[in-house]
Structure 1
Amino acid sequence: MKRYFKDIWDSFYTIGIGMGVTFRHLFTKSVTIQYPDVKLELTDRARNRLYVNMDDCIGCDQCSKACPVNCITIETVKAVPPDDLGVTSTGNPKRLWVTKFDIDIAKCCYCALCVYPCPTECIKMTDVYEFSEFDRHNLLYNFSTMTPAEVENAAMKFEKWQADKAAAKKETTDKKKAAGEKPQPKKQETGDSNKNNPPDENKSES
């Protein structure tokens, strides 16, 4: 019987504690953020969606190598000597056409490991966190600014430059081989003189 009434008391006591918390917050100013009309200000080092400034990208592939989940895909084509790609904002010369720079943000773990090795600081984490999509294919971001025609043109120019370089190298090699096959008069004369002059009989007899 004693335990029965104790359980009843404990029930009312716990209800009273909960209602006390409720009434205490009932007369307290609300701290609820009315999202999305009101948004919290993020810190300076917030890690959210990635952004790439292609004007400063040199195609070094350091960010892709540092990514632990392989969400960055980079493809480049070497620029031929006549092409002038300019320099980055940090003064680094650009020698590669960045034909593809894709980031699958659906795979990204927001570790920011791709940001630190970039020599031109062209890739960074932004404070944009509202980028949900119904289709995950829309989370594949293409940052390359080159059109398919420009990519094909750059690849053709590099292939032609390689072919011309290989042809010039082959021509130089052929010339060197041809020059090596020519007779050398001095060596032949030395050989002939040894043949024409018989050994000294007196020396051999001695």
Structure 2
Amino acid sequence: MNPVLALAIPLFILMDFIGTIPVFISLTQGAGQGKRIRIAIFASLLAGAIVLVFALGGNFILSYFSISVEAMKVGGGLLLLYIAFEMILAGQSAYKEADTKRGVVVSPLAIPMLAGPGSMSFALLAFLGATGLQKVNIILAIAITSIAGAVVLSLSTTIHKFCGEEFTRGLEKVTAVIISFIAVEMIMSGIRAYFSLG
């Protein structure tokens, strides 16, 4: 598989653009199609920028707080596992009560729904383990993911009408299961690395 796509696919899953569709529709209810598209684009690009900044600044963050990469992997994995369980058991319905009269681009759409702890941890760890061209691939993967997410959210009404709410909810559960696999792999990788160094 193309190395950029190999990074973009799990990142797209972690940013959960598909699972965000029902919430996006609810938060933008009453807005015209043009405004809804603008919100989708701005929220997706802002989320991508946040993930990118977190990836680029990851080394400084770990050094400043004296955190090992192994601890970051285990902590990030546990956090992802919690997110996966939350998606399976409750979903993102809590955000449906958000005040639609205020701006929703920054919060809750960009943060924490799209640029959440899971996507930021994944990008940070990927960038820390990358060298040379691999770092460029990560940046490209974040850009591709943001653009693809903007397209998906822009077409949210059409997707929701065509597939139905049950389908989008079911797809969200499937992505949650995949996230749990990624989380367990991160935890196991961190533990193996810790004991190897120890």
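Going by mean count of other Cβ atoms within 10 Å over residues 56-63, which of structures 1, 2 comes out largest?
Working: 1: 19.9; 2: 13.5.
The maximum falls on structure 1.
Can you say which of 1, 2 returns 48 when relative contact order in percent (Cα under 8 Å, 6 or more apart) is computed?
2
Quick check on the output: -13000 is helix-only ellipticity at 222 nm (-39500 (n - 2.57) for each DSSP H run of 4 or more, over all residues; to 500), derived from one of 1, 2. Which one produced it?
Among 1, 2, the structure yielding -13000 for helix-only ellipticity at 222 nm (-39500 (n - 2.57) for each DSSP H run of 4 or more, over all residues; to 500) is 1.
Taking Cα Rg over 2.2 N^0.38 Å from the coordinates of each of 1, 2, which one would give 2.33?
Traced to structure 1.
Using the calculated result 3.1 for distance in nm of label points 7 Å out along Cα→Cβ at positions 88 and 152, pick out the matching structure from 1, 2.
1
Given that mean count of other Cβ atoms within 10 Å over residues 24-31, derived from a single structure, equals 17.4, which label among 1, 2 identifies that structure? Don't jump to the answer; show the numbers that get you there.
Numbers: 1: 7.5; 2: 17.4.
Label of the originating structure: 2.
Laboratory data are not the source of any read-out in this text; all were calculated from the coordinates shown. Keep in mind that what you see is a predicted model, and the values were worked out from it rather than measured. Cβ atoms are built from the backbone, for glycine too; each structure is taken alone.
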